[in-house]
Structure P
Amino acid sequence: MPISADMAAKFPADTFANLDRVDKMWQNLRQGQIYQREMVVSSDEFLKTIDFDLAIAGGTLGIILAAALQQRGFRVAVIERGELKGRAQEWNISRTELMVLVEMELLCAAELEIAIVTEYNPARISFPHTPDIWVRDVLNVGVDPIYLLATLKAKFLEDGGKLLEFSSCDRVTIHPNGVEITVGDGKLTSKLFIDAMGHFSPLAAQARAGVKPEGICLVVGSCATGYQQNQTGDIFASITPIEHQCQYFWEAFPARDGRTTYLFTYLDAHPDRFSVEFLFAEYLRLLPTYQQVELAQLNFQRCLFGCFPSYRDSPLRIAWNRVLLIGDSSGSQSPVSFGGFGAMIRHLSRLTSGIEMALQADALSNNDLQLLQPYQPNIAVTWMFQRAMSVGIEQKVHPDRINNLLAAVFQSMEHLGDDVLRPFLQDVVQFPALSRTLFQTSISNPQAVIPVVPHVGIITLLDWLINYINLGGYSGLYPIAKLIAPLITQLSPSQQYFYQQSLQAWKYGSGKDLSS
């Protein structure tokens, strides 16, 4: 349905400007118009002075890593194109995951409690014609980004960190002994440059040479007051069959100033795909059915729009020395999740210790730094999940196929217990849990599983099989390698770095970080 003038008047003033901005990004992706510029260049000259140990471009999430490294005694600069501050919309995560901020002494326990502004239980997984599944302590905590980033920013500056706000990172020149970063009219130098600029990083765009993403997650939503029920959340819900060549999914979270609801879907970047504005109209059409509320009852605090690309060839491999891509710019997030804050928190300890070792060992070549963003089979296997939840623009499938498949899978995981269901909901795929789920679903509901093969295609299935085998291999390697870890103190710093990062790759690549 079109968005009427009366309906549009209910939204905050910046709603349609934000919608238009995201829609243009999505249109450019569909048309293959991916902006590229030569941001990274190389020079054979040696730098005379090095100002910092590392410089991080992208402060919203980069400040978390920057504060951790500055605290460890490194000289860190953060470059942010605007003011470094959090958004009004909360970040949802679990309390257990957040504890890394206390363990790393970035926040004290009292500060963590202030940062947590909402907490609820339980959360629901829901599909038509099947019983709802309820879980506890998953994505049930809302963090105030404004307070969190302001606190970390203050500590970073108190520890001697350098923050350049309202500054654009225009050029990165790689020298044999360091990196020179052009920031507006000035320059700074560092041993290492870290790109935390996100999905649409110009550095990542240059490295990918204009290649279109294979997968897209489009998201629209709002935070509003006026809901009668706001004590529980939805992690994953569906209320309709396949429509407009895609499957709609929903999320809902209690927020301190209302209730946040999202509609999202997985697509490819085909030129004929619909716009973000169309998806927002669909959101408004279906929201009353989803939440059992009339639009007239709602008072919209803010509207939310997102376009998240993902690439099969991930994480992104680059040929530049002294450059490290982290988070969404590296493409290392799962193609079925949004990455962002949750992924940064999950990998914060690993990245902090890994970067520390790399700087101490001067392991800053592209091959050395690739060990900090390694291939992870537990992420690679999720490509088939993304493909199974999407529909080609001309693909003919039964309208209930995706709902039936997901309902069968989640029912199997619930039957197998929390040690199977909870890791998957926290974006962690583990070999034993995945194997048990596949076996259980194939036995209990083969009619939902068999159509997956023609739906995803044989090439995707074979690719998944390779990653599945590697997941099993990583699951076996990690405990063996962990046994001999105490012996690495006898190795050189560069050898210790290589061994420790390989160990971390096996740990995270098998999902063992969730339980160890």
Structure Q
Amino acid sequence: MILIVDDRPENILPLKKILEQHQFSVDTAESGEEALKKVLANNYSVIILDVQMPGMDGFEVAHFIGGYSKAKDTSIIFLSAVNKEKEFITKGYTSGGIDYLTKPVDPDILLLKVKILNRLYEQQQELRATQESLLKEIEVRKEAEEKLAKGMQELRSIVESLPQMAFTIAAGGRIEYVNKHWYRYSKQLDKFPETHPDDSICLEWDTYLKQGIEYIKETRLKELATGDYRHHLLRITPIKFEDVTLRWVGTFTDIHQQKINAEVLEQKVEQRTKELSDKNVELERTNHELQQFAWVVSHDLKEPLRKIQIFNGVIKEKYLKDNEEATSYLERSIQSSARMSRLISDVLEYSRLSNNTAFQETNLNEILNELILDFDDLILKKNASISIDPLPVISTMPSRIRQVFQNLISNALKFSRPDTIPEIRITGELVADKTIDSPAKVDGAYCRIIVQDNGIGFDEKFLNRIFIIFQRLNDQSSYEGTGIGLAIAKKNIDTHNGIISARSQTGVGTSFIIVLPVHQTNNVSK
């Protein structure tokens, strides 16, 4: 802004118009006192000041303006129509004026001077703002450097107190600082300690340094005192600010004892694995021998039992027809021999369950239809009803899954109520997961099969006992059986990676629930 100070308005107006035509903002004052008040309130780049004014003349006004700190960059141009002598011009310059013009003034010359002085004022303001900004930046940098120096001191204190070999590296890769543990392995500060020939780290570290990412490596360092190589874990981590790496912090952690322990453990594991492998071979051989023994024993036991049954039958029919008491005893002997024969067969069958066969896609309905034909005589005898819903095709060992259904259907027919026609229903559906109560799912990974009957049932508090070998819940004189059938079923279901359970109520009936995977692999667990 330009300030024109003159006690005569007719002198102010022409100058004001000329300056405003050239886009200058112009303010005016008609006395020295008014000019001083405006200088205190506003910033002016140039003041055009008349010398002769009533009250305070221009020299006095300039002198006071020079004392204002906010006007120290303001340029003063004196205008005078009377005082043209050298002493007045000199006084104008000494009182703070930049120029001294006499009237009449050439408007173009005055305009040119105002433009130059205004540009100078603007440049001075820009320079002053730049200086202030630089001073602030210097203060900020100084404060940051002080904080950095303090942080470095704290970092060094921490590094020195670490039990590991610790060090810091400048952003460019130069090692700056190491703690006391460093000197166990190196006398030099400018490079890493000597490593085992197979564990060189320099080339790898250069790559990580350029990429600015953490470097981790197991290496062996040569201890100066002993010349031995000790295992260490090297970790060098970048310290970054706004994605710019400021420096790196690294450690060598002694893991020698851990490595030795790991090697010893690996040797023990290898030795133990070999021992287990040998034991497994021996176990397989023993198992094979046991199976052979079971077959031989089964054959040798069954043969005398068969003869006992035959001879007892002959004695009963030929010699004791009229002796009811003797016949009764022989009948019991024959029945006991039959139970013994069944028991031997079941035990042999249970022992054979450890022999695994491959899984294959199995149509469960075909297996069940074949079983129904096998039970045809017993079904007719008891007038039983068996309904089978369509079952999905799943991966099974057909012979094993046949044993399961055979035992469940046999039990359903065997443990029927005397005064009730046996009703057996077999249903199946796909479910979401391997749980008894899993929700049905069209594309489920498991199949749930339910074998339901209306037989004598049992108290569910005995549920955990029914799948244990030789466990019976009923009187042997009332219901035939060896107590092995459900144990065989349970073992077969386990081999299929499935689950089997039951829900029952005494005098109402029993439901056996089986959940099997739809698809199997042939890595069968024994």
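No value in this document is a laboratory result; all are computed from the given coordinates. For clarity, every value in this text was computed on a predicted model and none was experimentally measured. Cβ atoms are built from the backbone, for glycine too; each structure is taken alone.
Results, tabulated for the structure shown:
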quantity: Comparison of P, Q - label where Kirkwood radius over Cα pairs in Å is highest; calculated: Q
quantity: Relative contact order in percent (Cα under 8 Å, 6 or more apart) - structure with the largest value, from P, Q; calculated: P
quantity: With FRET efficiency 1/(1 + (r/R0)^6) of positions 39 and 119 (r between Cβ atoms, R0 = 35 Å, to 0.05) derived as 0.25, matching label from P, Q; calculated: P
quantity: Structure (P, Q) behind the derived value -12500 of helix-only ellipticity at 222 nm (-39500 (n - 2.57) for each DSSP H run of 4 or more, over all residues; to 500); calculated: P
